[in-house]
Structure I
Amino acid sequence: MASRRPLRRCLLAALSAVLAGAAAVGPAQASPSPASAAPTAAMFSGFSDTFDGPAGAAVDSAKWQTETGDNVNNHERQYYTPGTRNAALDGQGHLVITARRENPGGYQCWYGTCQYTSARLNTSGKFDAQYGHVEARMKIPRGQGMWPAFWMLGTPVNWPDSGEIDIMENVGFEPSTVHGTIHGPGYSGSGGIGAAYSLPNGQAFADAFHTFAVDWAPGSITWSVDGTVYQRRTPADLGGRTWVFDKPFFLILNLAVGGYWPGDPDGSTSMPQQLVVDSVSVTTSDSPAGALPIRGPAGKCVDVAGANPADGTPVQLYDCNGTAAQQWTAGSDGTLRALGKCLDVKDNATADGSQVQLWDCTGGPNQKWALPAARDIVNPQADKCLDATGGSSANGTRLQIWTCTGAANQKWTVG
């Protein structure tokens, strides 16, 4: 096992449901006010688990495997058990990972007889991803010595050279704060590179469910909590050390007890404690099963020019060709994504004629889109529609936002 830093029920639906019954671009029609039009649920996911099943059942073995044993590397106190005593569905659409102060199996740990049990699950050999939007909606435990985490390891595992992406870690003595970190060759353990995010006004993460996510693209990883971006890392942050995050990684969920970073439980720690996971999803940007084309005037597709994932690449109309440059997913945060990045209104503008482009996902309002049933694609901040410039359907026509008119150059069909 890797030594780490001591330091919604919204199941994503197919984009085609956005425009149910619309098979082709139709004639111009009146458009309802985008301010009042309700957005529709969107997108397939490359991986999705909402943990539906009877209370006490095990997780889906086609998606997850259970690790067992202790972890001397971090001096953690728990023994990760098999079975369902420490990891089971609750019958209400959650996975519950429970840390208990007990040792019914007589387990032996690095320090002697184990004092605690818990669980650790991963998707190794069942699912891995390279790039995309990776998120989990969870309610974390509370108390000194608790160490919940949602993270990823690079394959094949040869830590730290193979890399680690910590999407969310919390240590119990910081109830209002979570950490996001990367580890690799020359920047592992306590030398990992990351940042922290804290809730305002002393709120505790254990009091409610929160969504922890990364947007992962070639050469960049961006962290967010509940859609608020708090950190972005690129190779430029590594001081000349090797960036090892442009390859497949698998997912891990676990609840550790004690260790170098969180310290051990003490008399203030109430047991058992639970990590309650509502959903886990990965939207891959390069999987045809995880994305769909968006067709517009003359049946042409919304296209990233030259299939270039660089920030600022124009988004245009082009003949539909099935490439990754025309495969779009809609995130649960209201974004539209291709090539691991977001459809973005340039310079956060709201005026008619403001161009759209590809850009790293930031969580900003210029990257939010609503998908009303009238087949408009609306930026709510500007209260304007995605529009093919000049009403043209020629290849290379740049896309922009414009006051919603109901014209054919603002009508889009997904799928």
Structure II
Amino acid sequence: MMKLEGIEQFDSPGKGRGLRVNRAYGVGELLFSCPAYSYVLSVSERGFICEQCFTRKKGLAKCGKCKKAFYCNAKCQKKDWPVHKLECHTMCAFGEKWCPSETVRLVARIIARLRDQKARSQSEKLLLLKDMEAHTEEMDNEKRERTKADIAGLHQFYSKYLDFPEHQALLTLFSQVHCNGFTLEDEELSHVGLAVFPDIALTNHSCCPNVIVTYRGINAEVRAVQDISPGQEIYISYIDMLYPTEDRIERLRDAYYFSCDCKECTTKSMDVMKMKVRRLSEEISQKDISDMVRYARNAIEEFRRGLWILDSDSCPSELLEMCELIIDKMGSVFDDSNVYMLHMMYQAMGVCLFTENYDGAVRYGEKVLKQYIVLYPAYSLNIASMYLKLGRLSIALDRKPIGISTLKKALAIMEVVHGKDHMYVAELKREISGDE
């Protein structure tokens, strides 16, 4: 087994395997980085981001064979070919009918790498990919059926190019990816891909995390967002910390098969603020609140299922109208600071951005940001991304002084969570100085 300087694996009481530090770390300091064992770029980002190094730039060169993958230059293309050739062949074979999910694409690449791998990789200094948690015995019927569909997709698109392990091993591998996969995001938290980082998979969850995972190309970096003393366990958050305790626990049980016992989940200290109701002349009953929570959860789920509208030729105004109707109904019980209200306002902002209704996007964004600052930790990617979006919107609307001031607030957070030498930080500094 290789080592990570300053970090060690240990048995965390009640949590199984975990990671702790053996020296002190300050806010913003890099604990360790981990290259992706395997990764895929989202199909929607092709042509905008290099398939090999994940650099976003103009003028990318396309693969001459499949015409679907894009690269910075010949060097990136050559480096990616051992990974890309599998997908290149399948895309050429299926043409317009090629449509495996991101998870299927990632698993196919993992199988190909496992086949060719001769030694422990730099992504597995502490944990081999095959030893990641799978929780297959805890999967419910719905998850099993979903995984079976993924396995069918794998066979459909890759059977001519890969030899697959037997069914149970495939079930385990897909489960490992579901439990341990990381969504790759850019500086505005837009989804750009999917990856696995075995060593980072050892890090346990807390709703009060002391480290954060960000990305530098295809490498994940773990940085301190609190001061950490020698011997302390390091924790990341597996989920969005915005929501109240009940929602977080439900999400953790569903996706990761455990309940959190961190300080926030034990004390529920933020729940009253997160679930704030309106002050009306008539007192709102507990039943009214419970009914509205149920409505909000269902509405949010229905809205998520309706997001296809943004990717089709349908009129997005219907989606904005849906957002506004939900916000109005929830507003009869919930305060504007209520997290369910914030969720729908954030979605409404996204629809406004899609339709280039920048004034509407700013209106919703300012309401959301005002509460994010209170509800999220100081060094939050969610807060930074909102500052970024609002700053760029303000500049686009010829409100440059406000825009620059807002971008500087994003920069202060990004220098901590991404590191002062990160490409995103350099680009933002150029933006602020007017060099772009």
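None of the figures in this text is laboratory data; all of them are computed from the coordinates on show. Given the structure is predicted, the values throughout are model-derived calculations rather than measurements. Cβ atoms are built from the backbone, for glycine too; each structure is taken alone.
Looking just at mean count of other Cβ atoms within 10 Å over residues 75-82, which of the labels I, II belongs to the structure with the highest value?
I
Check the numbers for mean count of other Cβ atoms within 10 Å over residues 107-114 across I, II and tell me which is largest.
That would be structure II.
Here helix-only ellipticity at 222 nm (-39500 (n - 2.57) for each DSSP H run of 4 or more, over all residues; to 500) was calculated and came to -15000; which of the structures I, II was it taken from?
Corresponding structure: II.
Out of I, II, which has the highest value for mean projected area of the Cα convex hull in nm²?
Sorting by mean projected area of the Cα convex hull in nm² in descending order puts II first.
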